[in-house]
Structure 1
């Protein structure tokens, strides 16, 4: 019976850590897992880019709702399909696809393919807020809040200022 105590304790510690996501640095990027999601989102990363990149990593490619095999990622380079909410403040975003991630941008003009550099106030909100929720309008269903953003992922922002600051040091944010 004593042989099971150490593995069980280790498993409980691992599960508790996953339930309380923490910001950390990984290869120069500030990263955090969602505390809640009803989609395939696994990780959010903030790093230097042009000048700043916010990327979403999802199981199997683009962000999709869990359990909806018919859903298609038709939100790339389309306005009104992605939003971020930080403590009740909404930021319209646009998404572009890369090989492994969904890259988030501010919503731009048609001439910009609806993508523009992320705004400084969004990054500041991520550094000073308590909670970030990303919403994606992927299916015709309404979200829990009645909005078109039915696929969501919520991230804690506690501790984000230090990690994001380190990740973006020297990249001209």
Structure 2
């Protein structure tokens, strides 16, 4: 169970936090719902009685899936599909309370954060970001119709930590 992370919410307005809405929802993570139905996995107790942790960590991007549960988001191709609502995980199912409940704390709206949840090595400040399986990726093809979920912040990528301006649309 991961007890620390490289995720940090750094927006300063209107309060320490973000302009984003905080969703402390009754919606389960898909992996928790599946495990509860199966009687094993995320949220179910191990041999010591400790709930088993999930894999959704702070700094990942999620969306509500067709089953009504939180799932890892992947930017759709807007030439062939409608945009999806996305949120940034502030509290995942990887820690004790998230593993016990199987529920996520999700931020929706405009915010800035630092995260280690990304794929790739080149993230110049101002570059558009898409998401793949919950992780940020730079949008490298200008004619691509993938849904942009934010932009690289002025700090860019430093020491394995990506500065993200989430929720901004181009």
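Readers should treat all values here as calculations from the given coordinates under stated rules, not as data from a laboratory. If you're wondering where the values come from, they're calculated on a predicted model, not measured in any experiment. Cβ atoms are built from the backbone, for glycine too; each structure is taken alone.
Could you figure out which one of 1, 2 the value 16.1, 53 for Rg and Dmax of the Cα atoms in Å was computed from? Derived from the structure labelled 2.
Given 0.30 as the derived value for FRET efficiency 1/(1 + (r/R0)^6) of positions 48 and 144 (r between Cβ atoms, R0 = 30 Å, to 0.05), which of the supplied structures 1, 2 does it correspond to? The correct label is 1.
Looking across 1, 2, the calculation of helix-only ellipticity at 222 nm (-39500 (n - 2.57) for each DSSP H run of 4 or more, over all residues; to 500) that yields -6500 traces back to 1. Set 1, 2, criterion mean count of other Cβ atoms within 10 Å over residues 88-95: the highest-scoring structure is 2. Computing distance in nm of label points 7 Å out along Cα→Cβ at positions 128 and 160 for each of 1, 2, which one ends up highest? The maximum falls on structure 2.
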